[in-house]
1. Given that distance in nm of label points 7 Å out along Cα→Cβ at positions 19 and 195, derived from a single structure, equals 1.5, which label among P, Q identifies that structure?
2. If FRET efficiency 1/(1 + (r/R0)^6) of positions 3 and 27 (r between Cβ atoms, R0 = 30 Å, to 0.05) is computed to be 0.25, which of P, Q is the source?
3. Upon calculation of helix-only ellipticity at 222 nm (-39500 (n - 2.57) for each DSSP H run of 4 or more, over all residues; to 500) from the atomic coordinates, which of the structures P, Q produces -4500?
4. From which structure (P, Q) was P(r) over Cα pairs in 5 Å bins from 0, in percent, for residues 67-130 alone calculated, if the value obtained is 4, 15, 14, 12, 10, 9, 8, 7, 7, 5, 5, 3, 2, 1, 0?
5. Looking at distance in nm of label points 7 Å out along Cα→Cβ at positions 163 and 187, point out which structure of P, Q has the largest value.
6. From P, Q, which structure was mean count of other Cβ atoms within 10 Å over residues 59-66 = 12.5 calculated on?
7. Looking at distance in nm of label points 7 Å out along Cα→Cβ at positions 35 and 83, point out which structure of P, Q has the largest value.
8. For structures P, Q, calculate relative contact order in percent (Cα under 8 Å, 6 or more apart) and state which one comes out highest.
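Taken together, the values in this text are just the output of simple stated rules run on the coordinates, not laboratory data. Since the model is a prediction, treat every value here as computed from it, not as a measurement. Cβ atoms are built from the backbone, for glycine too; each structure is taken alone.
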Structure P
Amino acid sequence: MVRQFGKYIMLMLNVYKKPEKWGVFRRQLFFEIFHLGVESMGIVAIISVFMGAVVAIQTAYNIDSPLIPLTMVGFTTRQSVILEFSPTIISLILAGKVGSRIASEIGTMRVTEQIDALEIMGINPANYLILPKVTAAMLFNPVIILLSIVFSMSGGWLVSILTDLVTTHDYIVGLRYDFDSFTILYALIKTVVFAYLITSISGFMGFTVRGGSLEVGASSTKAVVWSSIMIILFNLILTQLLLS
């Protein structure tokens, strides 16, 4: 693990060098924003709607005391979604979707000697291949998480009115009750860190793969596993630093 961490640090030093051609970097950046970000919005929207609906139903189900107002359904949905579900759960899902894509793409380029060809041409392959992906994810993932929060709250509202759990007025009052804007900042900070972890770890796994197609598949699996582990670990660290 120490040796792998050292290789990861050395690779990141090459990744964060100044791009040789900003026009090429800009073109790659927009390409990665579309393929890593925009193409992920569909699954994020679907999962977020149902996630918010489940939180609302479970909250309403556990309100047994008449002393607890029904506005707690909206309040609990908002807090759960902003603080944990959208930034963390959606990032774990993106680790599976985006991380496996990055690792398999770069890993295939490695085993087919395309990366070696880039090096022969005098191009820094780590900078050319990984930096646009990391930058795109760190820029666009916060947008995805903000949309996830909106879809989750909408899902909670939709299931509340369809099942008569709570009225629209009570749900919206709960959403607005005691709102602290720092929770949004907290979610976005976590999202940016998670985006970096997903793309950099997946890029490293693909870049350092050796062998053939089986090894590329194994590197994709490792990328998802290690990205998920690091997301959970840094979720604990950031929560302790920002909310304690």
Structure Q
Amino acid sequence: MEDDIQVVYEDNHIIAVNKPAGWLVQGDETGDKPLSDWVKEYIKKRYDKPGDVYLGVIHRLDRPVSGTVVFARTSKALERMNKLFQDRKVEKTYYAIALHRPDPLNGHLMHYLLKDPTNNTVKAYDRLSNRAREAKLAELDYELAAEIGKNYLIKVNPITGRPHQIRVQLSRIGCPIKGDLKYGAPKANEDSSICLHCSNLSFIHPVKNEPVSISSDIPDTPEWQIFRGVIS
């Protein structure tokens, strides 16, 4: 599966890869090799660097999600990229394949999300209440981009960056993502992925101070390939 990882942008300050579904971005208790280790090895080999390679983790994608992940190659870039994400100055474009047509076909979603650490799921509430006092506001814009058969391609632009945000918010409006058993899909995808892909990240470069737009191709799986001509 390492052969499926593509470097989609790199310079002296940041590096971005197209994460295949199934990879962790950063190591956890499973002990599985994370994407961050693969990127370190890539930098070490490509630039013939002795000793340890610095790499800063800026953001994450859920393990079953694919798409663009950006890492920092210097501490300065890490600090500045963290601030860009914190200040919501990174434009994010995702695509999801949902099991139902959204109604309305486009709109703005605003929910309050509360994570349940016992089963690693998130619940979405329409408003704050006593049972969800610690919930965090989550917002996104969505639009139906295409439909083929009973597969509905939804373009999503998250405004906030909450855990499982797109998954739970689409499920909340009756559009669970294909393969996402955790949030309402009736069956899993064969490769245990879910049909959610981070297609593009756009921001002002943290050091060069120029616009950067980083895109990653959709996965080469049957679920996604039916939309090959739709997603640019």
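1. Details: P: 1.5; Q: 2.1.
It must be structure P, since only it matches.
2. Values: P: 0.25; Q: 0.90.
Source structure: P.
3. Numbers: P: -25500; Q: -4500.
Checking each candidate, the match is Q.
4. Numbers: P: 4, 15, 14, 12, 10, 9, 8, 7, 7, 5, 5, 3, 2, 1, 0; Q: 3, 10, 12, 15, 20, 19, 13, 6, 2.
Structure of origin is P.
5. Values: P: 2.1; Q: 3.0.
Largest one: structure Q.
6. Numbers: P: 12.5; Q: 20.9.
This value belongs to structure P.
7. Working: P: 3.9; Q: 2.5.
Structure P gives the largest value of distance in nm of label points 7 Å out along Cα→Cβ at positions 35 and 83 among P, Q.
8. Working: P: 34; Q: 20.
Answer by largest value of relative contact order in percent (Cα under 8 Å, 6 or more apart): P.
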